[in-house]
1. Comparing distance in nm of label points 7 Å out along Cα→Cβ at positions 22 and 86 across I, II, which structure shows the greatest value?
2. Kindly point out which one of I, II the value 1.8 was derived from, the read-out being distance in nm of label points 7 Å out along Cα→Cβ at positions 14 and 30.
3. Quick check on the output: 2, 9, 19, 21, 17, 13, 10, 6, 2, 1, 0 is P(r) over Cα pairs in 5 Å bins from 0, in percent, derived from one of I, II. Which one produced it?
4. Where is distance in nm of label points 7 Å out along Cα→Cβ at positions 62 and 126 largest, in which of I, II?
Structure I
Amino acid sequence: MINPLEIKIKNWIILNHAPYGKAVKTPVQVECIGLGIPEEQVLDQLWYRGQGVFGSHHDFEDFDPIELSEDILVKAGFEKDYVSKKWRKSGLHGYIEVNHRETFYKCYWIRRTLRSVHQLQNLYFALTGHELTITF
């Protein structure tokens, strides 16, 4: 299950659904987030769009994070420095390091462990003010 408080519009996540009775995991992009009780900021509904699917959903248990991988870093425009083994992207001052235990972003005084695509998207937006484009 994904933590709904980590989700923002344009994040990529996994929708677990069963069209025609067969379990499928589909990457979807968040289009809109609805608040059920605005005063308490309770997330009530998520609208999404993905390859061949679109709709809305009330149950956040049907969504999972997309695990971060080197393949996804390439799709997001990062380039690997094979000497230092660090991933860099133009416009981002820090770097991403992937080792056998964890993936993390590091820049001067910041060190942030990243486990999923939406965490990378949120960090990139916070640091640059721009959305991170990833094509699935």
Structure II
Amino acid sequence: MLRFFRMLIALRKRYSLFRRTEFFSAPHSNHPPEIIWQGEALGQENWSLECKVLCFTLVGSPTLAEPDFFVIVNSHHAPQLVDVPPPVHGRQWLQLINTAQQSPDDIVEECDAVLLPSASITVASMAVVVLFAKPEAS
């Protein structure tokens, strides 16, 4: 558990989007969204009481060349299939955190992250998965 939290803290220190001091601003024509909410289905927010899955994309700073992060929180007692948004052109999603995995596979270094093979992912019950979108290798 100590290793998990050390790596989580290092991730927070590495990327400014995890060190915000203000809430995300509303998107407008001069400023793209900083956070994009979604339920299990691609592009559809689900704020109903029955929904047990919360997903969101944190949009990385383009000026700092930070990756985007897609976070999935499954509070359902059963695994849930979640649509993953397409990454920005020239990037690909890799799995960084999966709390359903045993250590040391619950959180990995970015260089060891596994490529997401499809446009959806099954998230175990009571688990959190974090993906990040980095540029494709040339």
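1. Numbers: I: 4.5; II: 3.3.
Going through I, II one by one, distance in nm of label points 7 Å out along Cα→Cβ at positions 22 and 86 peaks for structure I.
2. On the way: I: 1.8; II: 3.4.
The correct label is I.
3. Details: I: 2, 9, 19, 21, 17, 13, 10, 6, 2, 1, 0; II: 2, 9, 18, 23, 21, 17, 8, 2, 0.
Comparing all candidates, it corresponds to I.
4. Details: I: 3.0; II: 4.2.
With respect to distance in nm of label points 7 Å out along Cα→Cβ at positions 62 and 126, the highest-scoring structure among I, II is II.
FYI, it's all coordinate maths here, none of it is from the lab. As the structure is a computational prediction, the values presented were derived from the model and not from experiment. Cβ atoms are built from the backbone, for glycine too; each structure is taken alone.
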